[in-house]
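Please treat every number below as a calculation from the coordinates, not as lab data. This one's a predicted model, so the numbers in the text were calculated from it and none came from an experiment. Cβ atoms are built from the backbone, for glycine too; each structure is taken alone.
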Structure 1
Amino acid sequence: MSSSAYLWLKWRAIAWLVLGRPAAALSLFSEMVARYSDDGYALASRAHLLMQDGRHALALADSERLVVIRADDAHTWFNHGYMLEAAGRWNEALVALARATELSPTLDRAWYGQGLVLIRLQRFDEAVKVLERNIELQPMSPHGWYQLARVHVDRNEPEKAAKIIRHLKGFEPKVAAQLERETGLRVAAPAS
């Protein structure tokens, strides 16, 4: 098949996505995978749409092929870990997300994903370490801070959670208020 045929399929699929027709795009991505079985773009696109459609097993089959084809790509491993986590395969998700951070130590989303999986597995000590790394990489994002505060509460360390809530009040007061409601901790705002 010529490259023009490939591009024609690709651009038609993208057009269907722009027009809000994911089923039509999925059909074209499936045709691309049938014609170009090791095409990473087609596999990743189809896996994404299958995942959105709730067809986790089929999405994971494509994702498993992708991590073989793109074994050294951190984002591929991150996406694979995300899909595994969504499918409830937490131990496998943890392995995939750890591989993503090995390949790209600054991939903050993979550190955060590891934290979420470790929390699900109730491995709180390890969760603290990876969430701290996520926060180091994304200090102004409230997500890592929020999860870290929750872990400290689960570890019966309310003073550490309170310190995080106080910090969040300085730049994310809504998240801080949510943590106060959820944890029952009341924390004074930081001094100006």
Structure 2
Amino acid sequence: MAEADRALFFWINRGWHHPWLNDLFGALTWLGVGWVQVLLALLVLWAARRYGDRLWASLYRGAFVPLLVAWLASGMLAQVLKRVWDRPRPSNLAGALVAADERIFSKSFPSGHSCTTAAMAMVLTVVFWKRYPGVVLGGWLVTLLVMLSRVYRGVHYPSDVLAGALVGAVCGYLAVMWWRRRSASP
């Protein structure tokens, strides 16, 4: 498994290397940064209240607390898991191409960017799937691109981003279920 993970890492990290992808994945990786995610969620909430139809705005208001809870829980859980699995980042491998602003020496497993992004995508999935599938597809597309950006930029193995996405998706689902139970109780 470790050898396949390393081979896939180098296939994406070195095999896809191109100057315009450097800029694209550099920008996309920012969508996995916590404060950027919260800022985007607040901007969408504001836009929903100001310009959206009532149904969309009410659905988003119903999703905002689970989004925040899922983001916090998944981010904290990712940090705990990094301390449990003491896995060095692939940026330490000879031959890895690492973006200059990505020289990170903390642990690698799981990817926090992937974790929080997938947590938020799962909340959007549960809340918006029936009425607004485009929102859901957009959330998962962003998650996939953030995951790829972390491997491309040389700071995570593919298994790091997959595990992060799985942990995040579970946190997102649990956050929505918690919020629905809490909102339904008298």
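A value of 0.98 was derived for Cα Rg over 2.2 N^0.38 Å, for residues 80-151 alone; which structure in 1, 2 was it taken from? Kindly include the intermediate steps, with their values, before the conclusion.
Values: 1: 0.98; 2: 1.36.
Corresponding structure: 1.
FRET efficiency 1/(1 + (r/R0)^6) of positions 8 and 88 (r between Cβ atoms, R0 = 35 Å, to 0.05) was computed and gave 0.35; which structure, 1, 2, did it come from? Walk me through the numbers on the way to the answer.
Numbers: 1: 0.35; 2: 1.00.
Attributed to the structure labelled 1.
Can you spot which of 1, 2 the value 32 was calculated from, given it is relative contact order in percent (Cα under 8 Å, 6 or more apart)? Each step should come with its number before you reach the end.
Numbers: 1: 9; 2: 32.
Computing relative contact order in percent (Cα under 8 Å, 6 or more apart) on every structure in 1, 2 gives 32 only for 2.
Comparing volume of the Cα convex hull per residue in Å³ across 1, 2, which is largest?
Working: 1: 141; 2: 125.
That would be structure 1.
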